[in-house]
Structure 1
Amino acid sequence: MPEFREVHIDNLSSESGARVVYFWSPGSGPCRTFEPQLVDFLDRLGIGDVVLKVNIMGFEDSAREFGVLGVPALAFVVDGEPQEWLFGRLSGEFVFETLSRWKGLLGS
């Protein structure tokens with residue numbers, strides 16, 4: 001089962017390589033339902049080791065500056081810069097296809 005590496009939002013810009021960043025908040029119902037689906041997708045794709053998890057609670061302004069419009073959110077980040085975003089409730093198929101497309105770049 002994939003394990004996320006939890007990071008503080010202010011440290012994202014120092015991340016090198018390609019990563020998936022999962023933005024969430026503990027009080028978010030959509031995050032509670034999305035996370036198990038995300039874990040399943042990452043497990044099926046074998047890419048859980050390149051996923052960073054960022055709790056935005058209390059850091060909403062920093063999250064907004066980074067580009068987060070709401071949670072749950074996935075950012076595909078290269079060398080600390082977001083390249084693509086997924087926000088809110090999206091179809092599982094779309095999320096899986098997007099993760100699949102990024103799989104070859106992740107961790108590089």
Structure 2
Amino acid sequence: MNVHQLGQSDNGARVDTKVGDTVRIMLDETRTAGFRWTLGDYDTSICRVASDVFKPPAGATSGGTGHHVWTFEVLDAGETKLAFSYGRNWSRDGAEPSFTATVLARK
């Protein structure tokens with residue numbers, strides 16, 4: 001079983017995986033200023049969220065940037081797109097940054 005790690009610089013990536021592999025996505029997040037990443041719909045028969053955690057910045061200063069980390073377990077063969085949007089949930093204007101990764105899973 002392999003662990004595939006993705007970050008902001010991997011936006012738009014296609015990840016070739018096998019059933020049983022793990023995909024970990026780490027994105028910068030300024031939660032103390034109200035900004036959060038939101039995961040959109042995806043095919044949960046292909047992969048599932050095994051963990052979803054926020055790691056605060058060292059020193060936990062107001063306005064500091066931490067990391068939002070999702071770990072996905074690959075369950076079955078197929079393809080699904082993981083799409084994330086970034087912003088404040090009270091201020092959605094359609095111009096928020098986004099991140100996508102396509103998981104291509106084989107048996």
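FYI, it's all coordinate maths here, none of it is from the lab. Model, not experiment: these values are computed from the prediction. Cβ atoms are built from the backbone, for glycine too; each structure is taken alone.
Matching task: 0 is the computed value of helix-only ellipticity at 222 nm (-39500 (n - 2.57) for each DSSP H run of 4 or more, over all residues; to 500). Pick the structure from 1, 2. Comparing all candidates, it corresponds to 2. One of 1, 2 was used to compute distance in nm of label points 7 Å out along Cα→Cβ at positions 5 and 45, and the result was 3.3. Which label is that? The correct label is 2.
If you rank structures 1, 2 by distance in nm of label points 7 Å out along Cα→Cβ at positions 29 and 77, which sits at the top with the largest value? Mind dumping the intermediate values first?
Values: 1: 2.9; 2: 3.4.
Across 1, 2, distance in nm of label points 7 Å out along Cα→Cβ at positions 29 and 77 peaks for 2.
Computing Cα Rg over 2.2 N^0.38 Å across structures 1, 2 gives 1.11 for structure 2.
Can you spot which of 1, 2 the value 39 was calculated from, given it is relative contact order in percent (Cα under 8 Å, 6 or more apart)?
Only structure 1 yields this read-out.
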